[in-house]
Structure I
């Protein structure tokens, strides 16, 4: 399989999986995440975004940080909908190991196709 064909297969699976996880999320988790991020209107029922990217931040935060009985949205989804194939399992495992933070790029290697990041929310040994 070519790299492009493999990418398209992973992309289709990831988009469908994200959509399914989002549909399975309880509305109160969506509002809790929005409230914690200061994205709720005065009526406490409406989410307000300054741009499309804020919607992505909201969903990432909800997927990773808003817990119900110490379970994330992704973990709850996996409990109720076991992965159908290896690609779904890879995506779900990656989502479950993800966390919300702020990173800075330290270096980029085009030759090795890598980037080095530092998590700004974690103290360094010297600080």
Structure II
């Protein structure tokens, strides 16, 4: 067993994190902002409709300002990048963040949502 492997993995993770932060900073300097919603597995039609509503809202802006929206997703998250040529990407992102908070389901047991809404890349 290679004793240096954990240190090498930690070093790689640190480098990848630094590159991600640098890329996000470069995008922000050019007017592009990210919002990520960690929603977990979509297990019901209601779950899918909530995420679809977020996507629909974001893409409605692309009708007005082509090229301002880019979305991506995975098994447990949905993310959007908003930027030029939209006139106020920060305002659009805030509107979408508010919508995400309104759509977020709550647990009957705790009354809290399990969605994590994060300004930034996934």
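Just so you know, all these numbers are worked out from the coordinates, no wet-lab data involved. Predicted model, so just to flag it, every value in this text is computed and none were measured. Cβ atoms are built from the backbone, for glycine too; each structure is taken alone.
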So if we calculate distance in nm of label points 7 Å out along Cα→Cβ at positions 25 and 73 for every structure here (I, II), which label has the highest result?
II
I have 37 for percent of Cα pairs over 26 Å apart, calculated from one of the structures I, II. Which structure is it?
I
Rank structures I, II by distance in nm of label points 7 Å out along Cα→Cβ at positions 65 and 81 and report only the one at the top, that is, the highest.
I
Thinking of I, II, which structure, once relative contact order in percent (Cα under 8 Å, 6 or more apart) is computed, gives back 33?
II
Quick check for you: by FRET efficiency 1/(1 + (r/R0)^6) of positions 9 and 57 (r between Cβ atoms, R0 = 25 Å, to 0.05), which of I, II is greatest?
I
Comparing mean count of other Cβ atoms within 10 Å over residues 49-56 across structures I, II, the largest value goes to II
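Out of I, II, which one gives 1.00 for FRET efficiency 1/(1 + (r/R0)^6) of positions 41 and 113 (r between Cβ atoms, R0 = 30 Å, to 0.05) as computed from the coordinates?
The correct label is II.
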From which structure (I, II) was mean count of other Cβ atoms within 10 Å over residues 17-24 calculated, if the value obtained is 14.2?
I
